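The next part holds the structures, each set out as structure tokens.
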Structure 1
Amino acid sequence: MAEITAELTSGTQVTLSNGRHTWRGDEPPEVGGNDTGPTPYELLIGALAACTCITLALYCRHKGIALKAVTARYEHEKIHAKDCEECEDPKAGYIDFLRSTVRIAGDFDDAQRKRLSQIVSRCPVHKTLENGVKMADEVEFA
């Protein structure tokens, strides 16, 4: 199980902690923040990018494949479903759309290239986002 605690510290700045590490999130000045850390969406796609790189590294290690480098670049935007070629329902309104570019460096044969291309979409965070999330919210007042 993963657990994160976030505490609003100043304006829109949030301090996040998992008990071992502490980092920040914030919003840019144009929406009232001070830009002291990544936005919530940047944190989300950062988690996806990290998971993609780690999954590829672990797969290569497990299979004995020499991986020289891997970089994952993700973009998030809200687009109208009618402008989305991959969308099933063009009348769905605005949707969240993620686009990735993953660069994998090494000396690979065709079969390894094909398999590594498949592994990109098999990282746990990718699967979670693709399959959707069930949520349960509890609110307490101090």
Structure 2
Amino acid sequence: MAGVIDYRLASSSDETYLKSAIEAAYHEYPRLIALGGATLDLAVENVLERIAEEGFAHVALQDAKIVGAAWWTPDDNGSELSVAYYVEQEVRKQGVATGLLEAGLTEARKRGVVATTVKTHPDNLASIALARKLGFEPVVSLLRQDLR
């Protein structure tokens, strides 16, 4: 039987895990921005900087092992935070993402954040369902065409 999942704010000692989680969550990033010349490494470093400066992250632990993370970073307008997350395959569908997002929403409220957004691929029905369950509502449809 699997152990209980605990959630806590991430610390600097969690940076290695956060980096790998961000890389895994953003695995399609190079394809999406290839025309702009950016790299996944630069994107990860940017996210880590934004977490350290104006955002925050939570980690989920099971038996003292990190099994997931969610990170909240400022949107371009500065008054909202965007959330992204990653959960290890072996603990998916066990409520880990829900716990991470609930912990983050509580923290965001404590910090006086006025709104949050979840950005996910339209085919990621599990992520969309989770966001809807937690009270997120669709506000825009963004359609994209790859011209390569």
Structure 3
Amino acid sequence: MIRRANGDDLVSLKAFLAKAGLGTQGLTEETAGYFLVIENEDRTLRGTLGIEPFKENGLLRSLVVTSGQAESDIYLLFQHAFLLAKELGIVTLFLATNKNGTVQFLQILGFQVVDKTELPQELSQSAHINHIMSVDNSIFFKFSL
């Protein structure tokens, strides 16, 4: 099941992200609603994807799925993220990765590679983006809704 997270999910969501080695800065009861979660029947967290909104732009972040999660589930997670972004009034989504293996999958979803100089100025307010800018092999993508 894929659903929008809420404040009740905060502890388990932070633990899930920390276990994957990702930071949880900015993840609060208020911002938990910007995250989607994949759960199995017993409500065990199996994946997550968050949106950091910046006016009409959004930054997809914290994509984590457990091993063995089907590609179709990841695809559905992105589809739900697109719907959430539209609900938030976002017209363009951005994301960054340093994993070359994800490039083809993202392009199949409709993401286009962009140079970091093409990122909207407001994204520079994101601690996540500022960290990624310091990683040499980061690739940036955008998706127009």
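Read the figures in this text as sums done on the coordinates, not as results from a lab. Not measured: the values here are computed from a predicted model. Cβ atoms are built from the backbone, for glycine too; each structure is taken alone.
Structure values in brief
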item: Computed 8.2 for mean projected area of the Cα convex hull in nm² - originating structure among 1, 2, 3; result: 3
item: Structure from which 2.6 was derived, distance in nm of label points 7 Å out along Cα→Cβ at positions 76 and 100, options 1, 2, 3; result: 2
